[in-house]
Structure P
Amino acid sequence: MRLSKVMAERGICSRREADEFIERGWVFVDGKRVSELGVRIDPQARITLAPEATRTQQQRVTILLHKPVGYVSGQPEPGYAPAVSLIGADNQFDRDSAQRFHPSQLKNLAPAGRLDIDSTGLLVLTQDGRIARQLIGEHSEVDKEYLVRVEGSLTADGLALLNHGLELDGRRLRPAKVEWLNDDQLRFVLREGRKRQIRRMCELVGLTVVGLKRVRIGRVRLGELPLGQWRFLRDDEPF
């Protein structure tokens, strides 16, 4: 198995980071330095990183943004601004924090998960491939919580289907947790993130989503982060 793939599957780093570390000679397999891309190894081999690689990972930032409606989380669309355009010194929340914004932190800063243009709430942007894999990897078990305001009527059977039993694009959805919070608002907890998933789920049971806000990813909550502002993920905030 390719060394970079093994490193990514073990959560050591992303595959792109693995290739970077290998090229720099910062990866050791069973105590031997590897500096050639494409090397195949025993999947059970011992892999360690040089101190330089560890320091590089520690310098990479993860940012929590309260995304407003009207911003796209990923690639910009004509006429719409990307959410990353909100990341700057003027929008940093908790400016008394010891960690201050620097333009270099925008390099390779990418969203770890989507939040559509009509939705608001917690969006994670990161330079750290380990966090991206944890949140959006194929086998991610990190759940996400949403508050969803809807119009329409929902039967008991419809609510049961929202929890488990629906399909999108010919694929069965993973079980969710969906419950009423009040007369027009539902709470969704999901462990996957298909494109416009909640809106499409609601359409299948006769509901129209009129407001959607993500309030939690794993153990990290949106909390009091103001709309349109951002802060750094702290070392004591594991997802």
Structure Q
Amino acid sequence: MPHSPDDQSLTEILAKLSQMQNALNRFIDPDWKANRSLDDWALAITLETAELIESYPWKWWKNIAAPADMKNVRIELVDILHFALSGAAQGGADEGSETGEAEASLAATAAVTKGTKEAIQVYRQIIRDADMKKFHLVLRKVFAIAAHYDFNIIAYYVAKHTLNHVRQLGGYKKDSYQKINPEGMEDNEMLHSCIAQISSAEIIGDFEGVGNSILTSVYNVFEIPEHQRNTIVKWME
């Protein structure tokens, strides 16, 4: 099992990821808080969660014995994390809430490992949470689900954050960026090897050092010039 952060560590990690997300949002749009609404983040989470659900063989009329595409589940879960961080930073409705209902909903995420039907119910609840602007609860659920799935979402976040920077450098906002390389591989697929050997315990214990190694790996994969690269410290300014 991965090293899952305790409550204090999770709070500290979320604060660091929030700083990174805020910096990326400013890079994309310096006035992002003025130009975006909570509904924007809720809609983004809804659509990313729908894409995640498509990773499961939920269609009872088509290929019901197929395994879930867990690589894509990981990528979509990290995308949900990006948007939940943004919504929480802009002012979600549930900051600091630790109600019994919220705790029960959080505990229910364990069902993701039981089967397709149960997993989809968990994700449909995330859509409802986002619609109610409960971004802090969505954040906690994302980390809980990652622990149930046994994967390192902190490292995945840093890798995808770096890819999002690469995309912006390549003209993503202007629709000139190519997500598929000449060999036919999507850019998301190229992230898995960048973090394959990194444990959750390592990045929790040395966020800056291990985070910088992930940034370097991703920048190297996409051949980004040195003068366009950032470091963890730079992203957290």
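Of the structures P, Q, report the one carrying the highest value of mean count of other Cβ atoms within 10 Å over residues 36-43.
Comparing P, Q by mean count of other Cβ atoms within 10 Å over residues 36-43, the maximum is at Q.
Looking just at Kirkwood radius over Cα pairs in Å, for residues 20-67 alone, which of the labels P, Q belongs to the structure with the highest value?
Q
Quick one: mean count of other Cβ atoms within 10 Å over residues 12-19 came out at 20.0 when computed from one of P, Q, so which one is it?
P
Comparing structures P, Q by relative contact order in percent (Cα under 8 Å, 6 or more apart), which one has the largest value?
By relative contact order in percent (Cα under 8 Å, 6 or more apart), the leading structure of P, Q is Q.
Kindly point out which one of P, Q the value -0.92, -1.00, -1.09 was derived from, the read-out being log10 I(q)/I(0) by the Debye sum over Cα atoms at q = 0.19, 0.20, 0.21 Å⁻¹, for residues 60-155 alone.
Source structure for this number: Q.
Suppose you compute helix-only ellipticity at 222 nm (-39500 (n - 2.57) for each DSSP H run of 4 or more, over all residues; to 500) for every structure in P, Q: which one lands on -5500?
P
Supply the structure label, taken from P, Q, corresponding to Rg/Rh (Cα atoms, Kirkwood Rh) with the calculated value 0.95.
This figure was derived from Q.
Here, each number is a calculation from the coordinates, and none is a lab measurement. Model, not experiment: these values are computed from the prediction. Cβ atoms are built from the backbone, for glycine too; each structure is taken alone.
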